[in-house]
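Values quoted throughout were computed directly from the atomic coordinates according to the rules given, and no laboratory measurement underlies them. Predicted model, so just to flag it, every value in this text is computed and none were measured.
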Structure P
């Protein structure tokens, strides 16, 4: 669970890379359900999820968004940032107790508006890309 590398002269310069590992634990799963009350059958019933071809109940995709929010707000070497926009595409399901690694790269930095363009992907413990996306974050 470490922030690994950032390979640029400025913390959010183009080309800077970061990584962070997260676990979709029972506590994370229950916390999401408790907070948002999303009890869709595919998220709470192994039987319902298996009937649709999944290995078991699938985790809420927005759990990954929570990991992204935490990463941007707490793990970047710059704390004065806000997410301006975000796009995420889910490719494969995430299951309870999966370990997912978030890989982040600053693809551009727009100095005039102090905005970093970031590409990211989540890879599970089986080296499968489960989600990817792009976000813009503003430096305040």
Structure Q
């Protein structure tokens, strides 16, 4: 488990959280790794968390947790996610709005989405902050 380093820039914490959570998703969705616990996800989603899906749907925190919990091992060993192009678009002492690109590889298909995530400082969270809001927008499929 990571901890918040005093003085570490909030944008750096957000990138670290983003990478760690997507690593969790890869391991969770690939196979039934008994060492994983869905509580990691629950600890980093703010109680008011909302996800705006690439298709325009709105999912509340518990719906997202239940969906991921029920998808354990659903993608197989070839599933991959890459996150890149991190940019802090806005920041305050307690929050950061981070933009990034997420590319998923599954069953011979590649999809890309541009995502914007709002992170808020929370010292008890694994990387020192929680996800407050996430909006994903489809991009053209990768080559």
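Which of P, Q yields 5.6 for mean projected area of the Cα convex hull in nm², for residues 11-66 alone, as computed? Only one of P, Q returns 5.6 for mean projected area of the Cα convex hull in nm², for residues 11-66 alone, namely P. Tell me which structure, out of P, Q, gives -1.33 once log10 I(q)/I(0) by the Debye sum over Cα atoms at q = 0.24 Å⁻¹, for residues 19-98 alone is calculated. Matching structure: Q.
helix-only ellipticity at 222 nm (-39500 (n - 2.57) for each DSSP H run of 4 or more, over all residues; to 500) was computed and gave -8000; which structure, P, Q, did it come from? Present the calculation step by step, with values, prior to reporting the outcome.
Details: P: -5500; Q: -8000.
Structure Q accounts for this read-out.
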